[in-house]
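Chemist: Below are structures written as structure tokens.
Derivation of every value follows stated rules applied to the coordinates shown; laboratory data play no part. Everything numeric here is computed off the predicted structure, so don't read it as measured data. Cβ atoms are built from the backbone, for glycine too; each structure is taken alone.
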Structure 1
Amino acid sequence: MTQSRVILFDLDGTIVENTDSLLKAFRNSFEKLKKAYPGDEAIISKFGKDLSTIMEELNLEPSERKQFAIIFHENMRRANRGKVVCGMKELLDFLKQKGFRLGLVTSKSNGLVRTELQELDLNQYFDAIVDESSTEKHKPNPDPLLMACRLLNVKPSKSILYIGDSKYDALAALNAGLSPQPICWGVHRKEDFLGLEKTLVPAENVDQLKKKIEQHYQL
């Protein structure tokens with residue numbers, strides 16, 4: 001395996017801001033199944049996990065989950081794709097110009113990821129994409145990040161950053177032997193990352209993230 005400049009990114013809440021679309025899809029799915037909606041905060045607390053795990057943790061019956069997933073994905077296909085976080089495309093351009101290879105690791109389904117990347121003109125930035133269908137186990141399990149490393153032909157190490165907005169992203173990075181870099185410009189707060197690792201300091205905007213990347217990779 002080669003060792004080079006590699007960074008892994010989460011998608012929703014990190015590169016793309018689409019919280020409203022996600023919450024609306026969850027609300028509509030519960031409504032269609034005539035189930036009580038647990039509230040936005042309960043849903044947000046699950047962000048970063050795959051849909052199957054979220055459905056299980058929200059106590060949906062096994063017999064309800066297939067229909068819930070169908071309704072949810074249909075809602076997301078019809079939803080506004082959200083918008084790219086301000087300054088993110090400029091950061092991705094900067095990293096590609098510096099010779100970085102970038103991987104995308106998300107718990108979102110393949111179809112939704114591909115559509116989102118195409119509609120938001122993000123495809124060209126990523127050399128490897130790992131989605132919900134790529135591995136049997138999902139974040140905070142390390143398998144998705146390890147899969148991305150294999151696709152990029154790079155050995156997992158602390159030299160590689162995984163940038164994400166949830167504690168599950170940070171835990172997945174730690175479990176995979178990578179370096180987590182949390183961000184907190186979305187629905188998650190600095191406090192969400194307390195207790196994971198003393199040296200973790202979330203970036204509050206893209207400019208801060210760029211500086212942290214420059215420090216980590218000694219640019």
Structure 2
Amino acid sequence: MHKSIIIAVIVLVASLAAGYVFRDSLGEAADAWATRNMFVHVEAATFQPGPEIGTRLPELQAHHEGRSVTTIEEFSRGNGTVLVALRSIDWCAYCKRQIIDLQEFKSYFDVFGIGLVAITNDHPEAQQPFIERHAITIPVLSDAQSRSFRSLGILNTNFQPGDSEYGLPHPGAIIVNRDGIITGKLFVENPNLRVFSSEMLDYAKHSLGLKGLF
């Protein structure tokens with residue numbers, strides 16, 4: 001009897017230890033399963049929060065690499081910029097999957113002179129582990145106080161102060177030309193759905209008036 005209890009305790013401790021050691025891998029596997037059907041075609045992006053197409057992008061109040069950021073001009077590659085609003089790359093599986101996918105397509109955006117920049121509701125110290133782990137080179141701005149999301153008009157007002165999700169944006173993308181004018185938007189009302197990165201690129205090219213290599 002005592003021997004059985006000891007064996008059971010050893011098995012339990014070993015299981016807990018293994019779970020701790022492999023917690024990152026297990027978490028990523030769970031995220032991959034949860035996000036397996038998250039990407040949708042551009043036609044699904046019928047939600048229209050934020051500033052109107054044809055207007056100037058409002059001023060931001062964000063932070064990047066220890067400094068304040070008020071415009072996305074510095075992130076342009078010459079022909080324009082895609083500003084991607086995400087909830088969090090610390091805890092949001094859909095946001096993490098999206099930026100990893102966008103990172104894989106970044107070189108194609110570069111070819112067309114289109115900059116990519118993301119903005120999340122995380123504090124910078126919460127962003128950094130994920131950025132380093134996945135070698136994300138897309139600049140990720142911090143809007144922990146949601147001031148940029150408010151000025152952009154994409155703050156999710158379904159949540160109120162005191163709610164755990166208060167301060168989060170509607171995730172989506174805003175395409176801005178070299179003059180700071182909004183030429184397109186891609187938002188899906190369901191926050192767990194995002195447009196395929198390849199189709200975001202095609203949409204950005206079209207809205208910026210670019211023709212191309214492929």
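Chemist: If Rg and Dmax of the Cα atoms in Å computes to 20.0, 78, which of 1, 2 did it come from?
Modeler: Values: 1: 16.9, 54; 2: 20.0, 78.
Considering all the candidates, the number was obtained from 2.
Chemist: Once distance in nm of label points 7 Å out along Cα→Cβ at positions 170 and 202 is calculated for every structure in 1, 2, which label goes with the largest value?
Modeler: Sorting by distance in nm of label points 7 Å out along Cα→Cβ at positions 170 and 202 in descending order puts 2 first.
Chemist: Which structure, out of 1, 2, was distance in nm of label points 7 Å out along Cα→Cβ at positions 74 and 146 calculated from, if the result is 3.8?
Modeler: 1
Chemist: Separate question: With distance in nm of label points 7 Å out along Cα→Cβ at positions 106 and 186 as the yardstick, tell me which of 1, 2 scores highest. Mind dumping the intermediate values first?
Modeler: Working: 1: 0.9; 2: 1.7.
Max of distance in nm of label points 7 Å out along Cα→Cβ at positions 106 and 186: 2.
Chemist: Moving to a separate point now. Out of 1, 2, which has the highest value for relative contact order in percent (Cα under 8 Å, 6 or more apart)?
Modeler: 2
Chemist: Which structure, out of 1, 2, was mean count of other Cβ atoms within 10 Å over residues 138-145 calculated from, if the result is 22.8?
Modeler: Details: 1: 22.8; 2: 20.0.
Corresponding structure: 1.
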